[in-house]
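Throughout, read-outs are computed from the coordinates displayed, never taken from laboratory work. These figures come from a predicted structure and were not determined experimentally. Cβ atoms are built from the backbone, for glycine too; each structure is taken alone.
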Structure 1
Amino acid sequence: MARAPLLLLGGAVTVLLLAVAGRYGYSRDELYFLRAGRELAFGYVDQPPLTPLVARLMDTLVPGSLVALRLPSALASGAVVVLTGLIAREFGAGRAAQLLAAGCTAVASVLLITGHLLSTTTLDLLAWAALSWLLVRSLRDGGPVWLLTGAVAGLALQNKVQPVFLLGAVVLGVLAVGPRAALRSPWPWLGGLLALALWAPNLVWQAANGWPQLELAEAIAGGSSGTSEPWYLFLPFQLVLVSPLLVPVWVAGLWRLARDPALATWRAFAVAYVLLAAVFLLSGGKPYYLAGMYPVLLAAGAGPVVAWARRGSARLRTGLLAAALVLSLAVSAPLGLPLVPVDRLADTPVVDVNYDAGETVGWPALAAAVERRAGAVPGRVAVLTANYGQAGAVDRFAPDLAPAYSGHNSYWDWGPPPDDVAAVVAVGIPQDRLARWFGQVEVVERFDNGVGLDNEEQGTPIAVATGRLVPWSEIWPRLRRLA
């Protein structure tokens, strides 16, 4: 095992992510997680409880620190790099191939983009890499390692539901191409029962609340998310999740898993990749849902690529391979990390490629604008917003106005303003809609983030609505929105 080099490489990724963690600002999802972490539950309409719990823990340990909030993601990303090298070792790769597999993951655009923020996706990438490593060992060795696989799966399912697709696809792959003997042992079924037991609190919550994540999945399939893409871009996006220059490495891995007798024990992973691609494509899933498969494909492909580099013109081929890694990092880093000065961001294609980069700009200014307008309204006033990012910004940066209220996702579950609130500062809600419920509505401002960046909140209307005409119990059901 290339233990020290793998740890150094994973550590370098973690240090890089932490070094830039304080640039720009919170993402809309991070603001949402911070509020959700103060409303602890076994589930939410759009996610299991793990990431909000992590957000609460980090904000409790180091209140208000963006770097501390993102520390778990930086550590998770470094761990994904190391696990990719470990999977390569299980596939018989030497030290050079272990480092190549880990290096490809380290420069992958999806890892840098998601690793820079606290998100369910970052922890999900770690879950898929850890599960892939454990499944590789379980399929080969059997026995109690299946229990560890089940424990990790159960914890992963408290973060996102996607790991159940990985597990299901691998099981179907084993049934299709073997080794079927692995499933005749009681150990994998005991591991599955352990995973189900750990997942059960969230399943019970979902069942008690009408399975809202199914409704949310339908909304995402309809394109309601900022990171949704048309179905016809799902497969092309797979070429850029790692790097276009490194596609040959994971394609070689997919081919090797499907055809190489030396990896016959793990042929199910090749079947799983195809199955998952089809399921996510046909169900309207986001392109990055498949990102968790690339560590195992890169691990399988690194050995043949290193062998190719050592044949013939070894110096030239090794140089080409090194150049591919360096160029991949040179492209992925400025697109995925907050390296461009924020006042120059609007002049670059970064936001066109990386949606989340634009959503880390302007939140304090938005909260300040809302606070300024609320201060001019006599009497008790609440803040009502169109989405959870706006509400989260008020909760974080305008605590005197907190809590903010919104019909978006779990904010709706946390209830309407008190009955004695008859005036609101409304953010992003159309004036004609507010006029159904309030006697006087005036758009007093259109938000400007100050750097000319055309993100989701630029130009958002801020309105003052007074003289509520109907009770909140009538208004609130009409504001509910899952997206």
Structure 2
Amino acid sequence: MSPVLRLSGITKRFGPLLANDAISFEVARGEVIALLGENGAGKTTLMNILFGHYVADEGTVETFGKALPPGDPHAALQAGIGMVHQHFTLADNMTVLENIALGTQGLASWRLDRASARERIEKMSFEFGLAVHPEAVVGTLSVGERQRVEILKALYRDAKILILDEPTAVLTPAETDALFATLKLLVKQGLSIIFISHKLNEVIAVSDRVLVLRAGKLSGERVTAGTTRSELAALMVGQEVEPPAVPEVEPGELQLVLNAVSTVRQGTGMALDNITLSLRGGEITGLAGVSGNGQATLAALIAGTEKPASGEIIVQSVKVQEWSPRAALAAGIGRIPEDRHAVGTIGDMSVTENVILERYRTPRFSNRGFLDWQAARKFAEEIISDYDVKCPSPEARIRLLSGGNMQKLILGRALDSAPSVILANQPTRGLDVGAVGYVHRRLLDARARGAAILLISEDLEEILALADRVIVMSKGRLSAASPRGARTIAQLGELMAGHGMEAA
């Protein structure tokens, strides 16, 4: 049987950077291909070429035996290629039906046939186990339900090849299991899937074959049934990757206490509801929860960008009177923000400018009101060297760095001053296995020197691997803390879904 998709000799350059180097592979009907690679390995570039957003310098793409016109997204959609992005592309103020049918009618059709669209959506929902109400407003849906809408949107357009980019990044364990069950149904119907993920256990669970990219080249291909997690990790980074050891430690003094804190709801964010949290030195507290349940508000509160409406903030036994980002930094709180692009860095500023952003007024970098650029550049060079950042120079625009290298710079900026409290908000989101291990080791080093760490993550494996105690956030409320290993992934998943929070 001829393949449904064939990429032949795909090469793409951006100036001196060779992003894709003569990549060739095929996908069969009803096959699940996992695409792995380090940050900057060329996965995104390859998918953009497949989708028509980029034009390859060399090579061709064929779907069902026919050449796909380069640089034509409409042609890709017409050929049956669909994609579900990690960050959903849905209009919150529109219904499920409207989001799915949007853009599927010609200009001559001035009115949407809602009855036939609803009938088709309900049929697909039942057939593939994607339960969602067509008239529900997307803004009221859970994360898992929104992902179902994205998949239905692709299927509604008769997708025969579905690309899933980090599809489980914001799902609970139960929602992940439901997604995998849906994928099995889709594959039985003949759909082919390209599954992009950094979670090796999920790759092994869901795929038939694994393709590994490294430095723009196809470095390896394995039949999933005959490979292991450690072998795939080694193919990705070029060497064996061992998880860092987490020694038992005795927690130290209280560094930060939130006592019965509530906040006022801002926009679409979730307000905090009478939460109490204590962070001790030499201890990692893991906070699990489905995205949008108040983690972002809690992180903003600790970072000083959100103010409490009631309750107390106590830092090292001193009750805080005025709280702000500057006060948080002065109190010894280091932050690794959730979004390294929108919040953690300023893309068009240089590496040097970004690493001093939070401390440019301190005596180390300021002399009588003027920036000491020599000291700033030296500091940037130290961060680049100490944190193994692959970077052209301290003057390079930070937006040119890969996600992993950008995260290492933010990590260095946050940890250099030896903060007493570290807010690590999704510190490894979207990072490859090598970069994840590096970030974990640095956080454990900070724990060993006595820092109190709040690790906010939607990756339960990360929480269970690093955290000394685990708490769950659901609808702005916190569960009671449990020591490492006291709760299973299934039990944590139930709490993340809001079940049993009262009894927690």
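Comparing structures 1, 2 by distance in nm of label points 7 Å out along Cα→Cβ at positions 219 and 331, which one has the largest value?
Values: 1: 3.4; 2: 4.3.
Comparing 1, 2, the top value of distance in nm of label points 7 Å out along Cα→Cβ at positions 219 and 331 belongs to 2.
For which of 1, 2 does FRET efficiency 1/(1 + (r/R0)^6) of positions 67 and 363 (r between Cβ atoms, R0 = 25 Å, to 0.05), calculated from the coordinates, equal 0.00?
Clearly, the read-out refers to 2.
One of 1, 2 was used to calculate FRET efficiency 1/(1 + (r/R0)^6) of positions 155 and 435 (r between Cβ atoms, R0 = 41 Å, to 0.05), giving 0.30; which? Walk me through the intermediate numbers first.
Details: 1: 0.30; 2: 0.75.
The value was obtained from structure 1.
Can you tell which of 1, 2 yields -9500 when helix-only ellipticity at 222 nm (-39500 (n - 2.57) for each DSSP H run of 4 or more, over all residues; to 500) is derived from it? It would help to have the intermediate numbers written out before the result.
Working: 1: -18500; 2: -9500.
Of the structures listed, the value fits 2.
For which of 1, 2 does mean projected area of the Cα convex hull in nm², for residues 91-178 alone, calculated from the coordinates, equal 6.2?
Values: 1: 6.7; 2: 6.2.
Comparing all candidates, it corresponds to 2.
The value 5.5 for distance in nm of label points 7 Å out along Cα→Cβ at positions 203 and 347 was derived from one model only; which of 1, 2 is it?
Working: 1: 5.5; 2: 2.7.
Answer for the origin of the read-out: 1.
Figure out for me which of the structures 1, 2 the number 4, 19, 28, 25, 14, 7, 3, 0, 0 belongs to, where P(r) over Cα pairs in 10 Å bins from 0, in percent was derived from the coordinates. The partial results should precede the final answer.
On the way: 1: 4, 19, 28, 25, 14, 7, 3, 0, 0; 2: 4, 17, 27, 26, 18, 7, 1, 0.
Answer for the origin of the read-out: 1.
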